[in-house]
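What follows is calculated from the coordinates using simple rules that are stated; it is not laboratory data. What you see is a predicted model; the values in this text were computed from it and never measured. Cβ atoms are built from the backbone, for glycine too; each structure is taken alone.
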Structure 1
Amino acid sequence: MKIFYAVQATGNGHISRAITLLPHLQKWGEVDCFLSGNNSHLEANLPVKFRSKGISLYYNNAGGLDYSKIAFQRNPVGLLKEVMALPVEKYDLVLNDFDCLTSLACSLKNVPSIHFGHQASFQYAETPRPVFKSWHGELLLKKYVQASHHIGLHFEKYHTAVFGAIIKKEILDATPTNHGHITVYLPALHDRFLQILLGGVPRQKFEVFSKAVKNTFSEKNITFKPIDQESFNTSLISCAGIICGAGFETPAEAMQLGKKILAMPIWGQYEQYCNAAALKNMGITVLDPYQPMESAMIENWLNQGKALQKDYRLSIEQSLGRMQEIWSTPNKMDLILPRRIALQ
């Protein structure tokens, strides 16, 4: 069986998930990866056969989407040539983790595909949304990738086609400890701002992971570290809690480890607003993105915030089981290529 696996390279979450999922997919057959985008800080240790600048999602200094940069990053004619050159019709299974080029290629060539990942969960109305919905945010989440089926991943099972987070082995196998520090991962915020914010809680030690830092250094109660997966894992596993955005992978890993979370949704990122609504419903402390962040908020969380333990160990088995069910059961994907094969 030949599998075409399209992976969005905007941010680290998609690549991290693909690395974790790859050995399981390789049990089914040969996997060729298409890496689309160029805005990740994580090395793609994947069998990348196709690569493209794609259409990356860029963010402005305030944390919101930079629509002008997104719109004008590629020449439409060149982009269409790339889309038509993708050989999706030569594969038995096309798996798409939030890449619009693969989505377009499948649509133009009438090739069925499965949209798999966190963003796929927003195809279902049951997945939590903020009180005030954003029409353009909903449009991006629902229309950026079109597919025959959508298998979503989220913090909880909001729909029969939504499963728990896929957690990397290093976290699943870890024994959590508490060395007293707070891990901080807020890449959309400037280091100087974090220095002032966290410096206002002088009795607490913080480990801040920054994309602007090349070498580790300390300033009073704060240690700044470059973004490195192994170093971050170590910090998260041994922390007393984590302050992070309202993304998906990092809060899910923290909950797997039973760590206390303070989520700060990045202003202007609708997907994070949706995740924040889900986290808040679960009892996680979430700050209002429309209110200025103050040191007292962190102090209050340190004193009153509670940890939540989740177990996502069965997520891969359950989500891939759903994929196999879709693929191999008659009448569920009867427009799939004639050489449809039951997964082994």
Structure 2
Amino acid sequence: MLEFLMVGGATPLLIPLLWLLKSVIGFDSAELAVGFLMFHAAHLINDPHFSATYLLFYRDIRERAFGQTQTSAQRVRYLIAAFLVPTLLAVWAAAALVEGSSRALGWMLQLMFFLVGWHYVKQGFGVLSVLSARRGIAWTAQERQALLAHCIFGWLYARASPSDPGMESEEKGVIYTSFGHPPGLEALTLGLFALSTARLGYVLLAKWRRERRLPMVPLLGLLVSVWIWVVFSDIDPLLIYMIPALHSLQYLYFVGLLTSNQARAEEQPPLFKRAARTRLSVFVLGSLALGWALFHGLPDLLDTTLVSRHTAHSALGPTPYFAALFTFVNIHHYFMDSVIWRRDNPETRFLVNAEALRQDAH
């Protein structure tokens, strides 16, 4: 039940509850309550989901970058995500701040918005892959292609809808002009998404007829990620406030699987590392502390000390350092994730169940 709720099952259950809340106390009061709750819940859910990635990604950095436990391709991916990507993002953000260019920082924000849908659907596909493996269910190459195509075309349709001629927008205080895309792009991506849906339905039906079973919770995690969190995220105006937290909970469930199984396996011989409970406690506290530093402590300090009252009314707004750091962390998170959760990473073996790990150890 916990797995069902964490990986996406809570979302369809929340929709009627949110409708009931609006019916009882009215939309304005419901929006205020949900928005207030999600704003403060970010300290415990959204922010740590980013910081946990940093703690996972940069530990044992020498071995990951230059050791022999990783494949050559995985080492290259790691070096790019660990050093090249953050360097380029830092230079981009610094140049925008020094020049006071809302246009340059706006481009960075739009890159974040473009990639976030890719990140959501990619995580949904990862949910399906990992949980199917834990249930002993394999997907053929053709089935995986159909699933991936559905994810990708769902993401592209969500980005193309609605059509945008290029409008002035505001995000985190930064005012910029969005990149336009014509109505024809929306129609094209909708057609591709519809075709991918039909193909996926055919593939799933064929798998059911052949094997007489489907991994329902893993499929739910993927379909909720694509359909509700990305394509039809406006199905309920209150749910929009909750989607980042629901996505973060989905992510943290797998962080919990990996870190807890690894800690329990490594406290046993021959490694005899610190007790699993101690290591997990340090990891949780570190994620909370780093999340606060990245999204509150550091940007608040920079905006308070470096932004004058005069520049606070510019196109960069009163919190340009928060906007830049928020965007930097989001984009870097996407690239780090694409390295951590690959099958090439030997640590992903800890995503299997603990009993299998104990059997391997013996």
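One of 1, 2 was used to compute Rg and Dmax of the Cα atoms in Å, for residues 46-133 alone, and the result was 16.2, 50. Which label is that? Matching structure: 2. Upon calculation of helix-only ellipticity at 222 nm (-39500 (n - 2.57) for each DSSP H run of 4 or more, over all residues; to 500) from the atomic coordinates, which of the structures 1, 2 produces -9500? Value -9500 for helix-only ellipticity at 222 nm (-39500 (n - 2.57) for each DSSP H run of 4 or more, over all residues; to 500) corresponds to 1 out of 1, 2. Here mean count of other Cβ atoms within 10 Å over residues 238-245 was derived from just one of the structures 1, 2, and that gives 18.8; the source is 2. A value of 0.70 for FRET efficiency 1/(1 + (r/R0)^6) of positions 190 and 286 (r between Cβ atoms, R0 = 25 Å, to 0.05), calculated from one of 1, 2, originates in structure 1. Can you spot which of 1, 2 the value 15 was calculated from, given it is relative contact order in percent (Cα under 8 Å, 6 or more apart)? Value 15 for relative contact order in percent (Cα under 8 Å, 6 or more apart) corresponds to 1 out of 1, 2. With log10 I(q)/I(0) by the Debye sum over Cα atoms at q = 0.07, 0.08, 0.10 Å⁻¹ coming out at -0.29, -0.38, -0.60, pick the structure among 1, 2 it was computed from. The read-out was computed on structure 1. When distance in nm of label points 7 Å out along Cα→Cβ at positions 30 and 126 is computed for each of 1, 2, the one that comes out at 3.3 is 2.
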